[in-house]
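Q: The next part holds the structures, each set out as structure tokens.
Each reported figure results from applying straightforward, stated rules to the coordinates on display, with no laboratory input. Owing to the predicted nature of the structure, the values given are computational and were not obtained by experimental measurement. Cβ atoms are built from the backbone, for glycine too; each structure is taken alone.
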Structure I
Amino acid sequence: MRNIPTYFILNCLLFTVSYALGQVSSTKILVIYSYDATFHIYQKSEKALYDVFPQSDNIIDIEFLDSKRYPNRQLNTSTYERIRIKQKEHRNYDIVIACNDNAFEFCLEHQATLFPEIPIVFWGVNDLEKAFEQDQNEWVTGIAENISLEKTLPLIQKLHPGRNNLQVITDSTTTAIADLKVFEKTISLFPNLNYEILNVSNYTREEYRRKIQQIPSNQIIFLLASYRLKDDYLSFDQIAKMLSTNSNSPIYYAYDIGDGGGYIAGTAISYYEQMYSACLIAKQILSGTTLQSIRVRSDVSSNSIIDYNLVKKFHLNPELIPESAIVLNDPNRKIEISKPEFYEISSIVAGVFVVLSLAIFFINLKRKKEKRYRVFAENYLNIFNENHSMMLLIDTKSQVIKNANKAAAKFYGYSQPQLKGLHFSELCQLPQIDLDAFFTQSEKQNSHFEQKHLLKNGQLKDVEIHSGKINIDKSIYIYAIVHDISKRIKAEQELIDAKRRAEESDRLKSSFLANMSHEIRTPMNSILGFSSLLEVDDIELSTRKEYIRHINNSGEHLLTLINDIIDLSKIEANQLKIYKTNCKINFLMDDLQIMIKRQLERAGKDVQMKLSKGIKNNSFNIKTDEVRLKQILINLLSNAIKFTESGDIEFGYKYREDSVLQFFVKDSGIGIHPDKQKDIFSAFKQVEEYSSRTYGGNGLGLSITKSLVEKLGGHIWVMSEPGQGSRFYFTIPAENNQLEL
């Protein structure tokens, strides 16, 4: 018994899970014609299409660009939309066949948007240069059309000795432009022939008729194309009638002439054969042949086709007609068959037909059966390979990955061949004992695991695995469907962190409210207590003044608390306004120095005060909010006084080269531990917990200070060590045009 491929068995398993996906779909083919359905090229090539791709076995869509009547590609947009809708609402095409130059250019123009990674086969393309360029395009191949003027031009010279003037008629259609290039290249090989170009797209129907009438009868008309006039479109038959009724000159055509067309000769072209050859190439590709192995080729029509009646009409010598030429209306080449011979030949043909029909029937029966199995296997291989989920097939004994789909290769960062040879332990970051348990459990029943997997770039990812057992060629394998859950794990952790932060914020606010109640009650009790003492009549004047001083101090403390709470609420509601005016910095710093010295005297602390000015000129000023700048410095200086029992306090500013003022407040106080420095600018937090705090305060000052600094366009930071004092810095930007010295 032959070995069954691994992917086939795997896909059979998937088939049992979802039977509906097992229906074999027909090959879907898109055929695009450059012209319309009435044009002779379509009529002569349609049969070849259905001979190679029967409608019973295939889905065939045909689109017409009608580029003869609409050379400016007016219908291309609607054709594009129809194809896009068909591919959106149904599945994509398996292959595209482009017929002639305009359809070929349409496919190249929209290859990236309409036909990505869809094979394109062309035929009837006259632009040879562009056609052979497609050997560099990994998704395009086909057949270029060579009109073989090397045979038609010598025929003209042979049949018309003494005539060497050609009137070449062409138009502005894509095919005509390509044919004209071929003509101009070929005519250079015949120096005795002179020619003039008549582009009919520059003339109306009536102007064209007059132009034809003006052609001398001793000139030979050579027709490339005249479908597109300036104001009209001519059909194939109308072109022949226009030329034959308005000119007495002999007419030659670059292509096949047709019965009674009025053309003496042309080149025999079989559109059936060209379409048939293109369809055979398409069939090769659908059977698995790579496009790179099929080179673009040129089908050269080697035979001329001549109308004998017109040869006689123009008094040409029939003996000059080449032996290889196809002669229409030749009286010497008619075949006569007697009735007995006819019946005998018919019987033989009928017998051969019956034998061939039976042979074809049994061959097709066999091919259809093989095709069903092949398509069945290919469809389920695609389900595995193209699935968006990462899928692995692992040998249970060796624990080596035997197969992996595209999604798995992309996720882990390896190519598919590299991933197929890896040991599972190179991905799964588990001890070997846990790996063995994973395989054991997966063999017993379908299982679910969460693991950490290592990517090629060294990154660890959290993954979820659904695994189970599968038997292939009497060997046991584990299939693993892998999902990346890193974002989910991260989101869960962020949710936990957010909950923790919310609880911490709630705790801090509760602590803050408890602290505020204490901070507010203390000055209120002082105010009420000393106010009641003032009611006594016989209090000495000095004692009364001392009571009033306590009331004033408590009132100022209470006012500070209220202002801080108001500022904080304004900041959180984004209602705090900044009013910038010209501010003389040195005067502001002098006023602060005097105020701080008084506070130190009242506090009775042995602390030295020092002021450092970056600019000595007292007229130096900047544009800022003077009130808020003063509030920032007072908050920082008040903290310095609070936490410094002895030593010195220094404050000031310097003017940096980047037009920024950098202020500082330094003290020799208790300092701040590095772990606490990140919290001091947060609302409701202080260096000490409220229950053990010895220095007082509401925990809002530095938070408000930070917000004010940022409102003024700067930033603030601190440098400190416990027992070594603290240094607070903040900046205020100042543009050059705002500085006046």
Structure II
Amino acid sequence: MTIIGMLHHRLDPKTVIKSYAYAAVAKAEGVPFFYFTPKSVNFVNRTIRGKVYEEGQWQDKLMPFPNVIYNAGSPEKLAVSKGIIEKLKKEIPFTTNSIGNKWNVMERLIEAKEFANYVIPSEIVKSVQGFHKYIASNNKVVFKPIDGRKGKGIYFISKIGNNFEVRKDAVKSIYTRQQLNELLIEQLSTGTFIAQPYIQSRMKSGQVYDFRLHVQKNGEGKWVITTIYPRVAPIGSIIPNINNGGYTNYLDPFLEQEFKEEAFDIRRMLEHFSLSIAQHLDEIQMVQFGEVIDEIGIDVGLDEHQKIWMYEVNWRPGCPPAFYLELDVVVHNIQYAKYLAENQEKIKNEILERKSKYLGSKSGLPIIAITGSAGKTTTKAFVDSILSTKWNVFASKDYWNTTEHTKIHAEEINESHQAVVLEYGMAYPGIITNHCSIIQPNISIVTNVGLAHVGNFNGDIKGVAKAKSELIHGMDPNGLLVINKDDENSKFLSTNAFKGKMLTVGINSVANYRAYDVHYKDEGMTFKMKLQGQDIDLFIPILGEHHVYNALNAIAVADYLGFTPDEIKTGLNFKKPPRRLTLYNCRDNITVIDDTVHSHPQGVKAAIDVLSNIAKKRKIAIIGQMRELGDLREQEYRKVGAYIYEKGIDLLITYGYRTEEIGKEATAKGMDPSNIYHYINKEELHALLGKIVRPEDTILVKGASKTNMFDTVKFLDQTFKM
């Protein structure tokens, strides 16, 4: 059963007239309903001390957390309890989300373009001089607060010779320039004001009117028109707002009186506009804030050509002051609250779908997705670092590469971002396709195709390549694809049908972006390449030739996007992802290499290369279990053992189930078995290290996060700390 809680800033529901209507309608709908304030919430017990309307009065009652919260109070007054409200929002869906003040709404509509031609041109007034410049080109101006309500604080100012006619409510006065300046200074000191051209709708009688379009979502989550009604200003006034003495009328008689045979067409135009603008604003809210809206009031006028002009949009419209529609409004609100509580997953998916369509349609926004058996996180970090030299970049967090993470990213990306950089992880077929359905990239990088997760593909590397190829099939078919020319298994990628631009990177092969003179340096790698017609020297602050490929991927993308060699060079000096060949300098010149995030045969060999290249004396390799190799495990372990022998590793320690196969193969190739150890108990492994480590040893610790090999890094760092 759905429980609805009404959140308000006032302690006493008797002072909130609409609370009675909500209590009555909720009871008629069979929905438990209670009223509460933020300070009555107990997060420890997950209870709220609320008020329930029973037997003609509000009674205190301890209630469980509701399934949905009707957000009814003043945002300004609820702001003092922002922390409580934000915490509630993380657990419970809220109705009535803010669409911002009048200026924000109009800015969004102008930027989205579809309804921009209905927006009255507006300008924020920053100074008296700014206002005079505005009225000099418009003659008749509306001057009003940016977040005003109920028609309060609105001035109509016309230039008449050297003086000005100022109208407020029904009062008309003539001001000198000095008097007007004093009025402007006084008003600007109270808050932000905007100026607009004076566009009016007038009846045959000469009275000013506008239309209020009140739309809501119903119990099916669909937009419906609650009412459309004209608001007529009193004779002599030019503000039709009810709070300023205006009055309402029924729509049909009004249209027939003012427009005769065109009345039906105008009604249909207003109805169509009501639903269209509501759906449009709802989509904007989904894309920009990951929220939905459920009720708005739009005030519009018709000029002499019967063109619609929007005066303002209100996200908390009051109930229509006539026609006995108060209960109709409440019925929609209660029914929609039930829908919201019961359809959270559906609504979240709709928001993701809207975001995905928006990102796909936003011309020029680079959406860069990176997959591969190794190097995703480092490549992402390089791309982010280079693009951030001049753009605001949304980059996924390190290792946030599941489809659930991509859904979160879709909610977080907004219009302020000038580029998007994401990792798309994959363990099984179909996963990358799901990534692309959430956010479709227009630039894709496949770092390589290796043996990570090959056990999930019956040991077939072609199956891994096929799954990686889902990125090629799921991306913008006319986008950019970057692949590794030196990676033997990347030839299995499905690139033949790709219609976009394809760039290659390499060191040993001829490629579009090729590095040469690759060397190990302290704390990083140097290399050269030809870029934009010139030979340049580059440095990356991370060890390993394999990371040069990751840098080349980023260089290819940045060059394609128009970044200069200097910007690229600066961006390559990136913040290295943690636990990726991180060096710990311990006492007695002992060096520990921490590479304990992922582990697969290709990565182990790359880490051994680093150990071989930077070690000054003894080379010690501590190798943990490699997962998801399936039937290839024993074969790949033997290959790693052979590689350890080839690279002249002095001591080998293996840890975990079946990793002794690595040592057996190293022995078979000729390594002294007295220099090979195997453990399944980490404490015993650490006890050995305490005995055998010597000054000037270089020790590689390589393993996946799931094997907790970082424990060994910490042990070494603490045991041999400076």
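Q: Determine which structure produced the value 36.8 for Kirkwood radius over Cα pairs in Å, calculated from the coordinates; the candidates are I, II.
A: Source structure: I.
Q: With distance in nm of label points 7 Å out along Cα→Cβ at positions 329 and 545 coming out at 7.3, pick the structure among I, II it was computed from. Before the final figure, lay out the partial values.
A: Numbers: I: 14.1; II: 7.3.
Going through each structure in turn, the value belongs to II.
Q: Which structure, out of I, II, was FRET efficiency 1/(1 + (r/R0)^6) of positions 345 and 473 (r between Cβ atoms, R0 = 25 Å, to 0.05) derived from, given a value of 0.00?
A: I
Q: Tell me which of I, II gives -14500 when you compute helix-only ellipticity at 222 nm (-39500 (n - 2.57) for each DSSP H run of 4 or more, over all residues; to 500).
A: Structure of origin is I.
Q: With Cα extents along the principal axes in Å, for residues 145-440 alone coming out at 100, 59, 35, pick the structure among I, II it was computed from.
A: I
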